[in-house]
Structures are given as structure tokens and as C-alpha cells.
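There are structures below to look over.
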Structure I
Amino acid sequence: MKIMDFLDKKAITANLKSTDKEGAIRELVDLLANAGDISDRDDLVKSILAREALGSTGIGQGIGIPHAKSSNVKELVAAFGLSQKGVNFDSLDGEPVHIFFLLVASEEAAGPHLKALARISRMLKDKYFRDLLRKAKDDKEALKIIQEEDAKN
């Protein structure tokens, strides 16, 4: 599975404005809504915040992978966001999050959902890739960096 199989090219921003968890999640959900990938943005925000209440998806090293299963999508879809300032996301290491992949799967898609989480996590373990992403100047550059890394393996 490749990230570009489920990352919507129209749902990418290199300029998240929010500095708190709920605001960042709302911005990422708005990207998916504006790209036409979801049906009910408020319901999806609630689903993701409910998942966050179980434990932060801020996995450390400046990475957040908020995710949920939802009836608001027909297939696995993701948005990407980059925060220059960093977001207080209750990360496991206490550090702010700069790199976000928001992942939403349909209620029935447990397998693809887990494969997508694993793929994103595997790619983000590479410090060079994380550093490149952090330096992306705009949405197009962020997309290009993701596409190039995705094509490697």
C-alpha cells in the first residue's frame, strides 16, 4: 500500500494555523471536506476527538497521526498538514507536533486502516524524510516530498 493511494492531493497544507489539538484536527478535517471526501465534518471531528480521548495520536518526534473510522467516508482517505509553529497535541514525548497525517476509514475497513497507519509510521521513522517535510515551503513541495518518498518502497 502506498500513501498516495489514499492521500488526497487536494487535502494538503504546509501552513496549519492552529496551535491546539482540536483546532488542528478541525483544519485537517476541513481539508478533506473542501476536497469533497467527507459528508459531515462536525461528526467526523467528534469521532476523531473521541479517538484522541482514548490516548493521544501524537506519537513523538513531532508527528501526529489522528485517525478514526467513520460512516462519513466511503473509502480510506487522508489529509496532510504541516505546522510551522507546532501544535500542543499531548504527544507521548511532550513535544509539539509539526507533521500531521489525518486518516479516516469507513467503518468496515479495519484492514486497510491498519495498513495505512503502518505505512505512514514506517515512512515517518526516517529522520531525513521528517526533516525534509518540516522544511517544505508550500503545499506543492510537501506533496512532492511525500510522493518521492512513497515511490521508494
Structure II
Amino acid sequence: MSKEDFLPLEITHLVRDSCLCMHLQRAARAMARHFDDALRPHGLTSGQFSLLMSLNRPDAPSIGSVAQLLAMDRTTLTANIKPLERRGLMKVSPHPKDKRSRCLSLTDEGRRLLKEAFPTWQSAHERAEDLIGTPDAERLRCNLVQLS
């Protein structure tokens, strides 16, 4: 291969400095680590907390609706459900109107853990917003919702 077959270093720097996808991925990993560290004493990751919180509602949602809410494919969601189900924090049951479909719900233990972990999440969230700045955090949130 000759040198002409490679992209110039300037292009690498252009992508490094301007790629929205890369910067968003880096920020998402940093934010997830922040919340993972905070939630670790409760035995939860940030993703598990979000999944459990998505089930905190009066009627058990379908796997499909939770996957859509969390922007996950069903296979990934199913893989994330299994450890929480083994820990007795949630259960999977047949949909009352369509036995081929499955619903997800919190167990009493899951509700207890979520209630216990919420103040920790709230403190971590406040620290993250303080780092970003409240008006900027609100603008970021709106932009992220728009992107998703």
C-alpha cells in the first residue's frame, strides 16, 4: 500500500474534533460511569436502575414498549432482564390479552430496592446537573430527546 491509500492525519483530527457520534458516545460512557459509581452500593448499574424505573407503573408494560422507551432492541432488553429476574427484582409474565406476548413488572423486592436507590440517583443527578449548569443541562436534555 502506498501513502496515497491512507487518509491524511488532518482528516483523523477533523473527525476527532467534530464527530457528534464520537463525542456523544464518550459523554454517554462518562455519564454512565458517574451513575454506575453512585448506584454500586445498591448493587445496580445505571442501566439496571433505568430498566427498573421504567417498570415502576401501575400496569405491567410489554417487553416491546419497554424496549422502545429505553431505545433497546428486544434481544438486548431480554439479556438485561435476566439478571434482575434472577435477583427477584422483577418478573416476566404472559400478557393478559395476548399469551404470546410478555409483560414486565417489579416484585416487592424490586420496588423496595428502587425506593432505596432513588435518593442516591437523585444526588448523582444533581451533581451531574451542577457540573453541566442548570440551563445548559435543560438544553442538553431537550436536544437529546429530540435526537432520540
Q: Consider the structures I, II: one of them gives 14.9 for mean count of other Cβ atoms within 10 Å over residues 76-83 as calculated from the coordinates. Say which.
A: II
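Here Rg and Dmax of the Cα atoms in Å, for residues 84-131 alone has been calculated and equals 12.9, 36, so which of I, II was it run on?
Working: I: 12.9, 36; II: 15.5, 47.
Answer for the origin of the read-out: I.
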Q: Could you figure out which one of I, II the value 17.9 for Kirkwood radius over Cα pairs in Å was computed from?
A: II
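Can you say which of I, II returns 0.55 when FRET efficiency 1/(1 + (r/R0)^6) of positions 36 and 92 (r between Cβ atoms, R0 = 25 Å, to 0.05) is computed? Before the final figure, lay out the partial values.
On the way: I: 0.15; II: 0.55.
The read-out comes from structure II.
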Q: Have a look at I, II and say which one yields 20.5 for mean count of other Cβ atoms within 10 Å over residues 28-35, as calculated.
A: I
Q: Compute Cα Rg over 2.2 N^0.38 Å, for residues 12-67 alone for each of I, II and report the one that scores greatest.
A: II
Q. Between structures I, II, where is FRET efficiency 1/(1 + (r/R0)^6) of positions 20 and 100 (r between Cβ atoms, R0 = 30 Å, to 0.05) highest?
A. I
Q) Upon calculation of FRET efficiency 1/(1 + (r/R0)^6) of positions 4 and 60 (r between Cβ atoms, R0 = 35 Å, to 0.05) from the atomic coordinates, which of the structures I, II produces 0.90? A) I
Q) Thinking of I, II, which structure, once helix-only ellipticity at 222 nm (-39500 (n - 2.57) for each DSSP H run of 4 or more, over all residues; to 500) is computed, gives back -21500? A) II
Q.
When relative contact order in percent (Cα under 8 Å, 6 or more apart) is computed for each of I, II, which one produces 21?
A. II
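Where a number appears in this text, it was derived from the coordinates with a stated rule and is not lab data. As the structure is a computational prediction, the values presented were derived from the model and not from experiment. Cβ atoms are built from the backbone, for glycine too; each structure is taken alone.
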